[in-house]
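Asks: In the part that follows, the structures are each spelled out as structure tokens.
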Structure I
Amino acid sequence: MTKLIEYEEASDEVRSVYDDIRTTRQNDYINNFWKAIANHPPTLQRTWQAVKEVMTSPGELDPLMRELIYIAVSVTNGCEYCIASHTTAARAKGMSDTMFGELMGIIATANTTNRLANGYQIPVDERFKT
């Protein structure tokens, strides 16, 4: 099992990233994902910067929609950790049980139709090409 790097034992470089996570998220909690990848500070820094930019920068997608997309990709990829953490985040941003159920239905349907399209090697309709 990967060692989890707690704030108190972290290097200054890791503490700096942890501090930015805390400031950005406006809470003191550092989850196990960050504690695990802190074993390699360059990966921690790079990954946090990407997540911070994609998930918190202003844009057309609201914060809940971003979390729903993250859940969908995590379900498709089978990432138990990411499903749990982003479901918690989505609930905090207003996702209801009904929304979650609808999301799971969409994910299941999309995965089924994607596999059918790939299996049948269906050519893309001209009108769908941009």
Structure II
Amino acid sequence: MTTFTVDTDQRLSVVDVTDQVRQALPPDAHGTATVFVRHTTAAVTVNEAEPRLLGDFEDGLAELVADEGWAHDQLDGNADSHLRAALIGPDAAVPVSDGDLDLGTWQSVLLVECDGPRSRTVDVRA
């Protein structure tokens, strides 16, 4: 397993971490890499990293889950972050061939920050 960190600068943002995941792979890796974020208010997914789409992703999550009005907010004010992260999930499985990600033409590995700014730890197991 290899670990890297991602520093985010906004409460809700989507960050392309494809290059960091690639660098974390052993040169002889074959099979599947699991990319896992060790946080309950962040997520990982595979999708296109086109800048306008990343903004749409952020706007869509904000529309799906209201910022306020949740019971958990009485504790620490971030129920929306937990709910958004749970919709996406903490991990993604990505095929690996010859030590490289075997992604489709437009696919990237994305970290979804739901409670930033923060420093996030991402694990890669291949």
Structure III
Amino acid sequence: MLKEFKAFIARGNVMDLAVGVIVGAAFTAIVNSLVENLINPLLGIFIGSIDFSDLVLTVGKAHFRYGAFINSVINFLIIAFVVFLLIKLLNKLVPKPVEEKVEPEPTAEEKYLKEIVEMMKKDDK
């Protein structure tokens, strides 16, 4: 079982995934900082405060902090938009690899139809 686990961990897919998670976490920190320190204050200039964390619905002893949820949704949308713009910029900067066009192999049906057409042409002569 230890050998199987070692083989599993050593596979390229797992290592790629680990690197992706680590880079993703670092990238998340950068994007969160961008949103919290640059974009949110900029939006605050135009639309006023975008902090809804004080909004609370109290039913009995339960406190529903729906304002914090609204803040999370707004932050998610801003982060998603910023990531979209970054990916779009990266796609423009990095050229796409040129793919060779490969003609698909004709199906058996197409081969038979071609043979029939050739036979009909021979019969016409």
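Asks: Of the structures labelled I, II, III, which one yields 5.3 when distance in nm of label points 7 Å out along Cα→Cβ at positions 10 and 74 is computed from its coordinates? Could the numbers behind the result be given before it?
Replies: On the way: I: 1.9; II: 3.3; III: 5.3.
So the calculation was done on III.
Asks: Further question on the same structure: When Cα extents along the principal axes in Å is calculated, the result is 92, 51, 42; to which of the structures I, II, III does this value belong?
Replies: Among I, II, III, the structure yielding 92, 51, 42 for Cα extents along the principal axes in Å is III.
Bear in mind these aren't lab numbers, they're just calculated from the coordinates by the rules spelled out. Quantities reported herein were computed from a predicted structural model and do not represent experimental measurements. Cβ atoms are built from the backbone, for glycine too; each structure is taken alone.
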